[in-house]
Structure formats: C-alpha cells, structure tokens
Structure I
Amino acid sequence: MPIRPELNVSGYRGIWGESLNEEIVTKFARAFGLFVKADTNKEKPTILIGRDGRESGKEIVKIILQELEKIGILTIDGDILPTPTVLFSIRKHKYDGGIIVTASHNPIEYNGLKFVNKNAFFTTDAEVKKIKEYYEHS
C-alpha cells in the first residue's frame with residue numbers, strides 16, 4: 001500500500017491527478033491563506049506564487065490564485081521562478097508569504113507545494129501544524 005503524502009516543512013508532494021489534485025490544492029491554498037491572514041493580522045496580505053517548469057504547474061497555480069483571491073488575499077503570479085528567487089522576492093518586497101509549486105527532484109508526474117512564511121523562510125514545524133489545522137477544518 002503506497003504511503004499517503006503529508007505536509008511537512010519541505011511542503012507537500014504528490015502525483016498530479018492522484019495524491020495531488022484540485023481539491024487538495026484548493027484546501028491547501030485556503031489553509032495557507034488563512035494561516036497568513038492570522039500570522040500577519042492583515043485583512044489583505046500579499047502572497048507571491050512561483051513555480052517550476054512542470055506542465056501541471058500552470059493549472060495548479062490557477063487553482064491557487066482563484067482560491068486565495070476568494071478569501072481576500074492579494075496575489076502575485078510570478079510564473080516560473082526558481083525557489084531562491086521566490087525567497088529573495090518575499091524578503092525584498094516584504095510580501096506576507098509565498099507558495100512555490102514544485103516537486104523538486106521527484107519524477108515528472110509529481111508536483112507539489114512549498115510554503116514560505118513572511119520572513120522568507122520555509123514554514124517551521126509549528127507553522128506547518130497550524131496550516132494542517134486550517135486544512136482539516138476547511
């Protein structure tokens with residue numbers, strides 16, 4: 001029996017259309033958006049979205065943007081941006097967080113989500129726990 005993917009400090013990875021699908025992406029986008037709102041105490045925080053060149057990335061970003069905009073998040077679609085560029089941009093422009101759509105070294109059928117906090121670091125264990133709570137209640 002395959003291991004079910006789980007969110008951790010490295011993000012969430014899955015096979016697009018299976019263990020990573022529209023419902024999961026929608027729920028994680030909403031959960032992260034609610035986390036950022038609570039963490040920054042801002043009504044309309046700004047989140048930068050970047051992605052790697054995987055084919056499924058465009059569709060995943062579209063889902064993320066739609067969900068974040070529904071809950072009142074200002075979004076910046078950076079399109080294809082390397083992970084270090086997303087981190088640098090969040091720090092330089094003082095964005096409130098970021099989502100990177102990438103599966104890193106995994107095979108092409110995979111994709112994933114990496115979450116970045118307002119300090120331009122990947123989310124910590126404590127932050128991941130809060131995001132999971134929002135995910136479970138969404």
Structure II
Amino acid sequence: MALYSEKVMEYFTNPRNVGYIEDADGIGEVGNATCGDIMKIYLKIKDDIIEDVKFETFGCGSAIASSSMATEMIKGKPLGEALELTNKAVAQALDGLPAHKMHCSVLAEEAIKSAVKDYYVKNGIEYDALLFPEFNHDDH
C-alpha cells in the first residue's frame with residue numbers, strides 16, 4: 001500500500017490557494033519546532049464570510065496537502081464554521097494521513113484559528129479565548 005493517498009498526492013503536487021494576500025484581514029502562522037513545518041494562512045473577510053484564503057507552507061508533502069485542503073474547506077464559509085474545522089476533518093478529506101503525519105493536519109487547523117484570532121484582535125471583536133488555545137508543538 002502506498003504511504004500517501006491519491007488525494008494527498010493530488011493536493012501536494014497541485015496545491016490550491018497558494019500565495020499570500022497583501023491586505024489580508026487576518027494572518028495566522030504556526031510551526032512545529034520538531035519537524036520544522038511552518039504554515040501561514042491569510043484570510044480576506046467580508047461580512048463574516050471568508051471571501052478568499054491563501055497559504056504559504058514550508059514543510060513536507062503532508063503539510064502542503066493539509067494546508068491546501070484546509071483552505072478549500074473554509075473558502076466561502078462563515079468564520080464560525082471555519083473555526084469548527086478539525087484536523088480530523090482535513091485528514092479525512094485527504095482520504096487519510098499516515099499516523100506520523102497527523103500533526104500536519106493539526107497545524108492546518110491551528111493556522112486557521114490563528115488567522116481568525118488575528119482578525120478578531122485587529123478589529124476589536126470580542127471572542128471566546130477558549131476557542132484559541134496557545135499552540136505549543138515542542139511535544140510532537
């Protein structure tokens with residue numbers, strides 16, 4: 001059996017939403033010190049809807065595929081729905097990730113949450129701090 005699903009390979013070799021948004025409303029950056037992966041997510045938001053989303057990821061194929069899939073899953077969605085996106089949903093949409101690569105889908109989830117939090121802070125919007133745990137990846 002192949003290490004990666006066809007969908008992981010598709011989203012790695014042909015990633016969607018790569019790049020940056022110059023006047024982004026929210027920017028989230030997270031990284032994993034152990035594996036070296038870094039994800040940066042940019043959001044363009046209008047009327048509480050994610051109108052556009054881009055990412056820049058430095059990492060393995062699983063990290064790039066996870067970033068790409070996650071951006072596809074939140075584009076056009078309300079912020080509340082984007083905050084509900086889980087790493088398991090990202091991995092499932094990719095038809096699975098190897099156990100030792102699940103942290104890549106976790107980074108994608110956390111980068112989105114970080115970008116939404118940035119948007120809330122920049123705009124003085126109140127939010128539930130419990131939705132945004134501090135991300136510490138030294139234990140992976």
Structure III
Amino acid sequence: MRHRKKGKRLGRPSGHRKAVIKNLAKQLIMHGRIKTTLTKAKILREIIEPIITKAKNDSLHNRREVAKIINDKNLIRKLFSEIGLFFKERKGGYTRILKFKNRPGDNAFVVFIEFVDYDKLYKKPEKEKEKEKEKE
C-alpha cells in the first residue's frame with residue numbers, strides 16, 4: 001500500500017522518474033515552452049517554481065542548490081542572469097499549463113507548459129532578427 005507516499009510514480013522506477021523530471025526542467029529553461037503530458041507538467045511545475053524563486057536571489061548558496069537539480073552550467077547561468085531577473089518582482093506563479101489535445105495512441109492529455117510572459121522572455125525583437133539576417 002502507498003499510504004503517505006507523496007507524488008506520482010509515472011509508471012517508472014525512481015531513478016528514471018527523477019531523470020525524466022530533471023530533463024523536462026532543463027528543456028523548459030532552455031526553450032521556455034515544452035509539450036508534455038498533463039501529469040508530467042504538474043510534477044514539473046512543483047520542481048521548477050522553487051528553482052526560479054531561488055534564481056531571483058543570485059548567491060553562491062542558491063546556485064549550488066539549483067545545481068543539485070540542473071547540472072548544466074550554461075543553463076544555470078541563463079537561469080540566474082535572464083529568467084531570475086525577469087521574474088524579480090513577481091511573487092510566484094512563474095509557469096502556466098495550456099491544455100492542447102489528447103494524444104491519439106494512448107489518449108493521454110497533452111499540454112504546453114510555459115513561462116508566464118513567454119513572448120517577452122524568449123522571443124527576440126524584430127530588430128535583432130533583422131541584424132542576424134544581415135550578418136548571414
């Protein structure tokens with residue numbers, strides 16, 4: 001019996017489950033929006049919200065706490081320099097889950113999980129896009 005055992009198991013062993021959630025967190029930080037199932041998105045939200053709260057205050061302790069979960073130096077740098085500063089004034093609720101459709105094979109509910117104000121945070125302004133095209 002699973003009395004008093006918190007969290008969804010996702011039908012995987014614990015090591016695989018932790019790896020899946022860590023990889024989803026990395027991809028969300030890298031891309032700002034990912035497509036996944038509803039259950040995984042809800043679990044991911046529980047992991048990523050405290051990480052962003054720690055990223056708002058750039059200290060060595062917070063960087064090491066985040067590095068326990070996100071073990072990629074470039075993503076940690078991006079998290080503390082861009083995402084943490086972007087959400088500095090926000091008290092919480094950094095992500096949103098947008099329901100999309102049911103997956104045809106197993107009828108699992110597919111959703112998008114993204115950062116709030118995704119367009120402002122991840123989309124480049126038109127001027128920068130034009131400059132990049134000119135360089136090519």
Highest-scoring structure on percent of Cα pairs over 15 Å apart, for residues 14-53 alone (candidates I, II, III) is I
Where does the value 14.1, 50 come from, among I, II, III, when Rg and Dmax of the Cα atoms in Å is the thing being computed?
-> II
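Coordinate-derived values only; no laboratory data. This one's a predicted model, so the numbers in the text were calculated from it and none came from an experiment.
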